[in-house]
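Multiple structures follow.
What follows draws every value from the coordinates through simple rules; no lab data is involved. Since the model is a prediction, treat every value here as computed from it, not as a measurement. Cβ atoms are built from the backbone, for glycine too; each structure is taken alone.
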Structure 1
Amino acid sequence: MSTLSYDATGAARKALEQHLSALVEDRIATRIFAKDHTLWGPDAEAESSVRLGWVEAATVSQPLVDGILELRDALRAEGVTRIVLCGMGGSSLAPEVIAGTAGVELTVLDSTDPEQVGAALADRLSETAIVVSSKSGSTLETDSQRRIFEQAFTEAGIDAKSRIIIVTDPGSPLDKASREAGYRAIFNADPNVGGRYSALTAFGLVPSGLAGVDIQSFLDEAEEAAEILNEDAPENIGLALGTALGGTNPLRDKIVIAEDGSGIVGFADWAEQLIAESTGKLGTGVLPVVAGPSAPEVSSGAEDVLVVRLVAADADVELGENEVAIAGGLAAQMMVWEFATAVAGRLLGINPFDQPDVEAAKVAARGLLDAQPEPTPAAFTDGAIEVRGGEWLGSAGTAADAVSALLSQLDTNGYLSVQAYFDRLAYSQLEGIRDELAQLSRRPVTFGWGPRFLHSTGQFHKGGPAIGVFLQVTAASSEDLAIPERPFTFGELIAAQAAGDAQVLSEHGRPVLRLHLTERAAGVAQLQEIVSSLAARAASATDS
């Protein structure tokens, strides 16, 4: 295991000095590992009593290894070399990081965009097996993905049952239906582990191991980290990180997580869900912001921002004010951040294991699917962009005016959330507007791809502090895909998910600017140009 290390300055160091001795004295570390469900208050006891299995996941999951590796070898012997993971939220984010860091190919299908689904279907189907991961066994996106792959296998003359692997909780609807269907393999995960804490369970291990990751070494590293964390000692890095996340005073509730040489691919995307969904509720919480080491938020000096740098173990890092540097291997880091998030929950006075506001957007989307209402008319159209918004749009007559109007709604302690509901792989360049918007707004900016972010930061946006403004980007598709035995298509599903989320955010009184790209490539280029021009104009005004 690469050496775990931690350093902090400013508010993070003060939080450590303020809280560490009490955390050690109250034996928080050993009580967490003893699964003491009373640590987060009476209101959280029922949930936490069935959500602490993650503390021993590295050990409990060891018996899974042989079965996963045997299946991997059997599939390869049959010419199956490509693994597609159909999953959302915690079921997909951890395997994506694990596989990416190990440098092995894993296709993660965590979208309902018809073009992204179509691209996954079109790539080497004869060499493909799918892993369908759903804790509840009733995830709409995952069920839809399974249905269309099963149909595609059958139409290609492939025995679909031999190419479908299931990961779910024991006794879930998916577990029962899959056994009846006779799918290739069914792996049950520990039901006492929530989705965002499930990296070291079957949800993280099955797709990663089938893709070619050395999951035995991964678990061994996590076990070593667990031993270190299970100590009531001032040197406990998990306690230190927990104080930084949830114990600053006043609370720095924007945690900018910057990859800065750690060698871990996409770690901040995984940590984003863990922290946002765990802490964002009851009007409080901390918002993780995924950024690079030179992002505007890193050097902003804002009083509500704390920077966490993910660094290499041997790095000589010179920290700025109010920064944290943390190093360690991937499995060790996952254990540390899960533990630290639980500690932060205690300091914040919330239950880090529930997600009470995630369901709202799902209900709204389902209602729109059932009713199939006509789309809300656009306020106006500018080139390849249809613009929709609230009264705050005022006299805006261009898409640039609309973006400016949205930014004018930002409070001094607010944040902007960009949410793009289309193919995140084909149009990843759109993420470049994040830094420009942060420079333009002088506030933290998050960028999420829909619908996957609904299973992560979606909780914070609705249950956390009501200080966000939202830029939603949807896009017309040149193709659509029917979902077998469902009365709606993938295009209709993602449209309903976007509209449903916007509806719930608006009902919470939050400004939502909806930009619909009537043609993808042209619309993306136009939006990039709009943001670049606004940023350049603002920079010029500042310089003058």
Structure 2
Amino acid sequence: MKVFLSSLFFTLTLFAHAQIQMTAEKWQEDLQFLQQTVHQDYAFLFRKTSADEFDAAVRELQEAIPTMADHEVVVGLARIIALFKYGHTGISYGHEAFAFRHFPFNLYHFSDGVYVQGTHKKYREALGARVVSIGGMPIAEALHALSPAVNAENSQFFKAYGINDLRIAEVLHAQRITPSLTDTLTLGLEKEGKAYELTFTALPKGERPPTKYGLVLQQEEWLDARDTAVTPYYLKYLDKNYYYEYLPDARTVYVRHSEVVHEEGEDIPTFFGRVFDFIENNAVDRLVLDVRLNGGGNNYFNKDVVRGIIQTEKIDQVGKLFVIIGRRTFSACQNLVLELDSYTNAIFVGEPTGENINFYGDNNRIPLPNSGIPVYLSYAWWQDKPQWEDGPWLAPHVAVEMSFEAYKTNQDPVLDTALKFDAGDFELDPMQYMTALYMAGEQEKLLVETQKMIADPRYRFYDFEAELSKAGARILSSGDPGQAIAVFEFVGQLFPESAGAWVQLGNAYRQAGQADKAVESYKKALALDPNGAVGQDARGQLVEMGRM
């Protein structure tokens, strides 16, 4: 009887959802409800966008709704939510009454382009091809057109999660990547030097490509572009949340930790207890903790990982502890890597994380009153770093990305870098190194070394301009314009085309009472960015000084 009643309830629920008939007025009521809810209960989310910008976007959608199809309204709501730019704050495209249709392929953004990583066997011809266009639109333009509808914290989040929306028919049309809503989609492809097109038919509503950690894995109906005869360490045992392996040639313990969730039969403290016990009692020179696939879980489970590493002194040393991070490192795992950054000697290798350093997470599910579509609004502020260390992501000390060829042939340049890493002339803390040279009076060496680091691809995710500018701003705010001028002149020397560098130098000159030099700097900034926000700032300073 319980089974029968459950089945009946489920059937009636689906029937009820299927009967939802939305009018323009009902959609507008849902939008007003969302607007009121945000202002009343979630106004703290106005950090990256203002209340005025949010309200203007609401008004624009409100006026457009009478001319829009249902799927366009849903994506319009997604654009509204995406203004907050937090990955935990978004809208569901899977609600039964408005379920969207997916095309049977999976895309992945490798270092050398966007490729068809997986596909249904009907379309094996597309497997492993580089995507040139979608629905006739060049791939770069399609990604740009899609971005306003993705609740991306940073470009890494967009690569990891947002790119999936390029396979959704309704999103493609709503963002005008395709001119009409259709159940077919043509991809422009390139493989082995040959350009061609292939047309896909959408899956039935409610179905989508079977991905795990952003990848289609080889199975009966679905194909993976990777040679599945061999499996690299980071893709082994994906049915487990964590596993470890000893690599005797490298005297290294490799741990892949892909979810901050207890495994049935062995919780996180027990598993890592085994790992640290093995390290203590065997010939182990280094630990590699791989969290590049880890999208989070429960950050209260991080304690035993961090504490265990700190207590295992033989590997909590520079050059012996490596953490692999990437675009899917998110949520509770972002908390984990930030704690490791703060309290251990970890060297981070790979790509930046998909989460801001400090972020809003832990959302509430809020169904819209008429459509029933759930909106997810974050309520918990997680601040693992002081505000002056905030940023778009946690960047790796050593930048390494995956090309399609490396993926296809089961190479792992990220792990290889960790296993072969030799500090040599590599600076784990570029700012500390630059500061030491500056304090020692080695100005010529400082310039040469900084230029060399900026040109070194290993540092490509280290924002030298931003870090130097933050240091200069702190010095200026402390009341030492002379030292601040020296820093900002250095920034201008390194980045002469940066309008922001010249505005900051102008501010330092102005505070030091050197008006003519301040005017000269502001004019350089205005010339570099005549119509942008930085240029407007420079123009305002000049007007205030009576020099405009």
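Annotations
- Which entry (1, 2) yields the derived value 11 for relative contact order in percent (Cα under 8 Å, 6 or more apart): 2
- When Kirkwood radius over Cα pairs in Å, for residues 48-87 alone is computed for each of 1, 2, the one that comes out at 10.5 is 2.
- Label whose coordinates, when mean count of other Cβ atoms within 10 Å over residues 280-287 is calculated, return 21.5 (choices 1, 2): 1
- When FRET efficiency 1/(1 + (r/R0)^6) of positions 128 and 256 (r between Cβ atoms, R0 = 41 Å, to 0.05) is computed for each of 1, 2, the largest belongs to: 2
- Structure (1, 2) behind the derived value 13, 38, 28, 13, 6, 1 of P(r) over Cα pairs in 10 Å bins from 0, in percent, for residues 392-487 alone: 2
- Comparison of 1, 2 by Rg/Rh (Cα atoms, Kirkwood Rh) - largest value held by: 2
- Taking distance in nm of label points 7 Å out along Cα→Cβ at positions 384 and 480 as the criterion, the highest value among 1, 2 goes to 2.
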